[in-house]
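Undergrad: Following this line, the structures themselves.
Rule-based calculations on the coordinates, nothing more; no lab input. Worth saying up front: this structure is predicted, and the values here are computed from it rather than measured.
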Structure 1
Amino acid sequence: MMPETPTSRRPVLEPGERLAEILFGLIMVLTFTGSLSVATADRVEVRVMLVAALGCNIAWGLIDAIMYVMGRLNERGGDRKTVLAVKRARSHAEAHALIRRNVPEVVGHELTEEAMERIRQRIAGLQVASAAPPVTGEDLRGALGVFLIVVASTLPVILPFLFMSDLRLAMRVSNGIGLLMLALIGHAYGRASGFSPWWTAGIMVVLGSVLVALTIALGG
């Protein structure tokens, strides 16, 4: 809720957000690799698939990068509106209620009135810009990070098709890499979100296995 100070630096994305970006990119590329039929595809079709998969994830990365910048602008604009509302509150009780609504619920329940008043006093002393903050270098750095995460998630799955002449083997290796990535994403997500890492990894692998099995059954 509080405006960022010039010395503060937040990560490009929170751990869960980074994992979600990798997962989206991975699902996107698996959609393309799964569309190949090892029985009928030739090198031209493989090349077309690789270009399409990479191009799609580049486009998706650009869209996500733009959405990241828009989200940061919206976040800072919301912070500014909250600070102004607290400063203009007609009573301390109204200001405290505004503060409580803008912190995590579990934190709000634990804050005493004395703590609320200290926060209100600090907010009252803040200098607020006359206009909403513009796009910053940190925003652009974050957007670039989002773009690279999405595009990079494509590479492990498509590399077998670049270096293996046996299309059937390349497909199996690519599927294996995809499943491994799903397991790693599930494990990391479980650790970041407080769930059992191995349970979430297993769920991801099962879902991925079903997807791959369906693809193979349909001629992939």
Structure 2
Amino acid sequence: MKAFHPTFGRQPWPDGLRALQVYALPDLAAGSALHALLADLRKALVGYPVLAVPDDRTHITLDMVTSAPADAITGTERRDLAAELRAGVAGFGAITLQAGSPIAYRTGVRLDLHPDGEPAALQHRVRSALHRVLGPDSTEYPLGILHATAAYAAADIDTDGLAQAIHRVRPGHAPFTVSRIIVNEVYWQRVPVAGADLPGWQICWDTAATIPLDA
């Protein structure tokens, strides 16, 4: 596993940059199955040089505007984007998914999501809305298999021990729903991580618009 460094589209994230992104947020109530899975997973990661994502920053990245930083996107464009997203997801409805098992991947720990069909369809609706407002070249974020990141690596480490630790988390799966998406300004902060020579990257954001899927 390699230390994680954020990217803006396909390029390294410039210092101080804030990017406009669209996330699907899990309904993550205290006592829910997903809340329990994430809590147990964080316990399993203690002692490893990774930075776990807190509940209030757990998300599924749908898309990112890469043609311009957030501060270059006008208020009119933001309002138009929120309106297009509302129209684009109108009637979509809440999505029921399963998170897990946790997977140790190249730069951290991910939660696999199942099934793929509805979230992928939602992602394509989001991208179409972005293109209608900001143009077809506004998004260079690579669309891949959707997931939720549970932890970001802060150092290069052998993955074997970590993979065994997260495999022992039981239950390793959790059902949850997604009933809203958000438009947000994302930025990254450096924070100390035990066992790592350098600080790790912590994701932060300010929400610009919340759009329900059941409207």
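Undergrad: Compute relative contact order in percent (Cα under 8 Å, 6 or more apart) for each of 1, 2 and report the one that scores greatest.
TA: 2
Undergrad: Of structures 1, 2, which gives -8000 when helix-only ellipticity at 222 nm (-39500 (n - 2.57) for each DSSP H run of 4 or more, over all residues; to 500) is computed from the coordinates? All intermediate terms of the calculation are to be shown ahead of the outcome.
TA: Numbers: 1: -25500; 2: -8000.
Corresponding structure: 2.
Undergrad: Of the structures labelled 1, 2, one was used to calculate Cα extents along the principal axes in Å, giving 74, 36, 26. Name it.
TA: It was calculated from structure 1.
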